[in-house]
Each structure stands twice: as C-alpha cells, then as structure tokens.
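Next come the structures, one after another.
Readers should treat all values here as calculations from the given coordinates under stated rules, not as data from a laboratory. Here the structure is a predicted model, which is why all the values come from computation and not from measurement. Cβ atoms are built from the backbone, for glycine too; each structure is taken alone.
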Structure P
Amino acid sequence: MAYAQLNFVQPHSGRMKTAPVGFSWTTFFFGFFPALLRGHWVGAIIQLVLAIATFGLSGLVFMFIYNKMYIKYLVGEGYRVQSSSGDVKFIGGQLKMQLPLLEQA
C-alpha cells in the first residue's frame, strides 16, 4: 500500500499532480491503465509492451516500481514537491532520490 502521498506543482505552468509513494495497488489491479490516465505515456507503453511480451507477468514487477517511475517522471518534467503526507526528506531517502521542493515566496 502506498505509505505516503506527494503533491507536486509545475512552477512555470502551475499544474498540480499527486503521486502516491510505495506499492501501486492501481497497477496491480489495472495494469498499464493508471499510467495512461496519469498522462505518463512512456510508462504506459513500456508496461503494455512488456505485459504482452511476458504474458502479463511483468505486472508482478511493475506494481512494486511504478509509483517510483512516475515520481521520477514528474521530477524530470520540472515538477516540485509542494506538500506531502509525510516527511519529504524521509520519503526521498526511501526512494533513494532527491526530491526538489517548491520554493515558497
């Protein structure tokens, strides 16, 4: 189960996204559709191709790693953490990545 939730903001456009942290129940139940609905096209295509190639067995891996993939995608797109349901530094340590924080004016 996702143990935390990160709220991201794209500083230039003001767009907001929410990303769960931890096990992805939505990927477990619905495969590549959560990535598709979140607008993470590359993640959806990767999951779909691997699901077809492995007869669905790749889903057993993606349910553990997809939420981290999505967070990396958001950070790569320039999103910054605005708020969190837990300590951002602790979550970043668990993910083994630096989470950029939104600078408050």
Structure Q
Amino acid sequence: MSFRVQLTDDAARDLEHICDYIDRYDSPARADYVLERIERAFQSLAEHPQRGNYPRELLEIGIREYREVFFKPYRIIYRVLEDRVYVLLIVDGRRDMQTLLQRRLLQA
C-alpha cells in the first residue's frame, strides 16, 4: 500500500526557507541536492511511513503520535493518519527542537 504524502503549509514554508538559505549562503547546486534528498525522503515515507523513529523530545513527555526521519542535519517530523502521511515540520536538527516542537506541534 502506498501512502499519500502531504506537506502542511508550515512544512512547505520550512522547505522553501531551507532551500532559499542554502541557495543564498552556499550554492544553488547544494540547494538542489538537499531538495532532492528531501524529496527522496518523501518517496520513502509514501512506501514505509512506519519506519520512522519517534522524536525523542516527544517520547520524553509520552507522545507517540509523531514520527521522524533524519538525514544530517535535517529532520522531517510527520504523522500518519489512515492512508496519508502529513509532513508537519522540516528543520535543521541543530535547532532547539524541544521549543520548536512544542510551539509547532503541541500548540497547534
């Protein structure tokens, strides 16, 4: 069974900001490379969404609704509901994840 992957508006903005930042401060080629890696992650989620890990920041407070895939340094946080994978957050994992997850996921 293949799942449909959907980005929330916030996740789409995250992706745009990441690519714009890399394009501006590194190179367009590097931005394209990161975008390709993220798109491959989406394809993988469509086939095997349950393979992701639970974000440890959420596990620490007993939340198991969300999963993540990780490729240095980026983390993709998502939720599986029925036959859909909702991507909620795409972020550089070096950020303060506890605060970001709390603000983005728990107060939504």
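Out of P, Q, choose the structure whose coordinates give Rg and Dmax of the Cα atoms in Å, for residues 13-60 alone equal to 13.7, 38 when calculated. This value belongs to structure Q.
Taking 12.5 as the value of mean count of other Cβ atoms within 10 Å over residues 21-28 derived from one of the structures shown (P, Q), identify that structure. The value was obtained from structure Q.
Source structure of the calculated read-out (Rg and Dmax of the Cα atoms in Å, 13.6, 40) within P, Q: Q. Here FRET efficiency 1/(1 + (r/R0)^6) of positions 53 and 93 (r between Cβ atoms, R0 = 25 Å, to 0.05) was derived from just one of the structures P, Q, and that gives 0.15; the source is P.
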